[in-house]
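Multiple structures are listed underneath, in structure tokens.
Please treat every number below as a calculation from the coordinates, not as lab data. Bear in mind that the values here come from a model prediction, so they are computed numbers and not experimental data. Cβ atoms are built from the backbone, for glycine too; each structure is taken alone.
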Structure 1
Amino acid sequence: MKFERDIPVRHEVDVFVAGGGPAGCAAAVVAARQGRSVFLAEAHSCLGGMGTAGLVPAFMQFSDGENFCAAGIGEELLNALRDAGGTGAPEKLSINAEVFKRVYDDFLLDAGVDFTFHTALIDVITDDDRVTHAVCAAKSGIFAVAAKQFVDGTGDGDLAVWAGAPSEKGDENGDLMPGTHCSLWAYIDWDEVSSKPAPPKRETIAQAIADGVFSQEDYHMPGIWRVGENEGGGNIGHTFGVDNTDERSVTEALVKGRKLVLEYERYYKEYRSGYENMKLMATGSLLGIRETRRIIGDYVLDLDDFKNRATFDDEIGRYSYPVDIHPMRPGAEEFGRFRDEWKTLRYKKGENYGIPYRTLTPQGLSNVLVAGRCISTDRPMQGSVRVMPGCYITGQAAGMAAAIAIEEETDTRGFQVARLRDRLKDIGAFLP
């Protein structure tokens, strides 16, 4: 079937950003602060992605123990969330999702970013190696956005792939990390939780599996973070086999995830102290997704770079999170693989790796930049850079690069990366 229609060009801007997660928001704010006009399209009802709609209850590390690696936009947002009372305590990295939604709203509005919710990217229009328009769908209808530079902050690399960029997905068999349907709980006695030594989590989970509490043999449980006086955010329960580029797969995972949380409620009430009266308040309106596509760029950051603490002439940031590839299927053997990697593929205090600008430039495209979990890496490196602080690092670099390309009337490869690095340092980025 062929479908054709005339659609209006509703926005003509310098920079179009697809997706309002941490990477997209960072890119949009930086570009706007550089004096560029920006339109951001967010398919959901709020900004922030996994940390808000997904109810992911905590940030992973911003620092390597000595250096604040996600400095710049990441540090601004963390401080704003702390000032708004959204982290539980100043030293904590937990997330109150409702507070964080308001922080993101103000962050973009104060920068002058134009954005709309319930606005889905559905296609792109290209001219040779350039994207000329992003096609969006909203309640008002289908429309196009004309822009000079495009930033893909979708997490799944949708814009870049639809424009023709090559990509990879999952391991050598195409298998992907599981998702998690994160959750919000009330009536947790945190004083009781903290006052008694907790039994070894691995032993209690194994016992609960043996007792038939769980429907799948999943030994990996990140846990519940304190996000309020008696509230907790749960990163618990894996939806194995989910593919976020397939809506039927996501539908099945959401249905399963809403049932899995009841199994974990029983586990916490029967096997852990302080959770006896816990009550489920909500599950995320977005499924927690860890990986889908990895766009192939001018450089593929790989595991050797992690092991070598690599440094690059064109690096736009440095980061330090371990390689974190969750078990891809239930069972003790796969959990053992994860546990071995988690113990060994990590850094000592003060160690970090560089992220080159070339991981943001998709092959074959001259005015598109990618940011967030879909940048150009191999699978192990994606398991490190995919978390929110890593997304802030690559997002702010993409926004600044887009602004510079427009200023110099060139493409994403036409300016000196030294200028990009200097401008990133000006906004506080960690670039030793």
Structure 2
Amino acid sequence: MHTIFALATARGKSGVAVIRISGPAAHEIGSGLAGSLPQAGQAGLRVLRNATGAVLDQALVLRFDEPRSFTGEDVVELQLHGSIAVIRAIEAAISGTGLARMAEAGEFTRRALLNGNLDLAQVEGLSDLIAAETEAQRRQAQELFSGAMRGFADMCRHDLVRATALIEATIDFADEDVPVDVSPEVGALIDKVISRIAEQLGGYQAAERIRSGFEVAIIGPPNAGKSTLINKIAGRDIAITSEFAGTTRDVLEVRIDLNGLPVTFLDTAGLRESDDVIERIGVARARSRASGADLRILLIDGLQAQGDFDPGIAVDLRYMTKSDVTGSGISAVNGDGIDQLLADVSRILMDRVSGATLASHERHRQALERAHALMMVGRSCFIEGSVGAEILALHLRDAVGALDSLIGRVDVEAVLGEIFAQFCIGK
């Protein structure tokens, strides 16, 4: 492979910047800049110079020898002063050697995958970790990045390989009596793997919501205080509030960290019949977004006789507003009851994610569903005895292949482009 390099930290003025070099010429380039490199796995302070001998910076230089590096290749990392000019000068010096090219987005991680330092699920976990905004997202991404999906796939694979070996033993003894009846053990292994896969699929939706975030729609009649509430939640004015009904026409969004969960609150148009064409569009959008939301909060104007208001949409939580005037309910004006409202939302969403599993990407779901379908067919064949041992063994081997795709043992090239497109240059 070509030697590659890139800035591994955010571009711009900073206290420290890190430039990473990886590939067969990494040590040669590093030695040319620093004069000498520290021992493998160690760091040393060096003066960096260009080809003419001019001093570029004083940096902490780290050296890694293959395969004991992130990428599995020889790697040199330069921890520089985070000056834009210094970064440009070092990049120019590296490029001027003619021994390395600028890395593409995600290319360091891609090399770690191709060199066996990471599996495909770990790559996805790293991508999720970089994008994590909340504690729940961090924990979920860290578990995936740590190799937990490989552990799951290997455990299932071990049982299926054992079951397949037992089945194939009956083929070998086709003309003789099989020494031991393997049926009970084969059946138990098949059922065990089916149960594990079903558990992962059962927690997929909750896990996916932790990764992508929940949507909570605030709905109700006009002037019920929806925009005032979302401004209170956001801590700033993102929605126009007015005494005139129908002020909100489009769906406004604010994303917050709610006790570790990523939650987007939606401020929607007041639900009512209207002759105004624009307002009718706003109401239609409100109903559509609310119907697709994970949770719906209905606000009722405490100053109006609206206790029997029917939004025409399933509601999870209902609150009377304007308690600053009426003395009961909640008020986004003075904050009465808002903490309890957020606690209620958090409690419901926490209950929903309590069963979250490792599977958090659509690719995971598809691989698991394919494996589950193959296992169910195999189980039916096993119970009914409708096919020969060769066909049953084939179904189990296909299920192993589906599980292997979870971590990239098979079908890896088909998804690499989509996955690495989400990475930044330098990672």
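In terms of mean count of other Cβ atoms within 10 Å over residues 159-166, which of structures 1, 2 is highest?
If we compare mean count of other Cβ atoms within 10 Å over residues 159-166 over 1, 2, the biggest value is for 1.
Among 1, 2, considering only relative contact order in percent (Cα under 8 Å, 6 or more apart), which has the greatest calculated value?
Result for relative contact order in percent (Cα under 8 Å, 6 or more apart) over 1, 2: largest is 1.
Using helix-only ellipticity at 222 nm (-39500 (n - 2.57) for each DSSP H run of 4 or more, over all residues; to 500) as the calculated read-out, with -15000 as its value, let me know the right label among 1, 2.
The read-out comes from structure 2.
Upon calculation of mean projected area of the Cα convex hull in nm² from the atomic coordinates, which of the structures 1, 2 produces 20.5?
Only structure 1 yields this read-out.
Computing distance in nm of label points 7 Å out along Cα→Cβ at positions 15 and 391 gives 6.8 for which of 1, 2?
2
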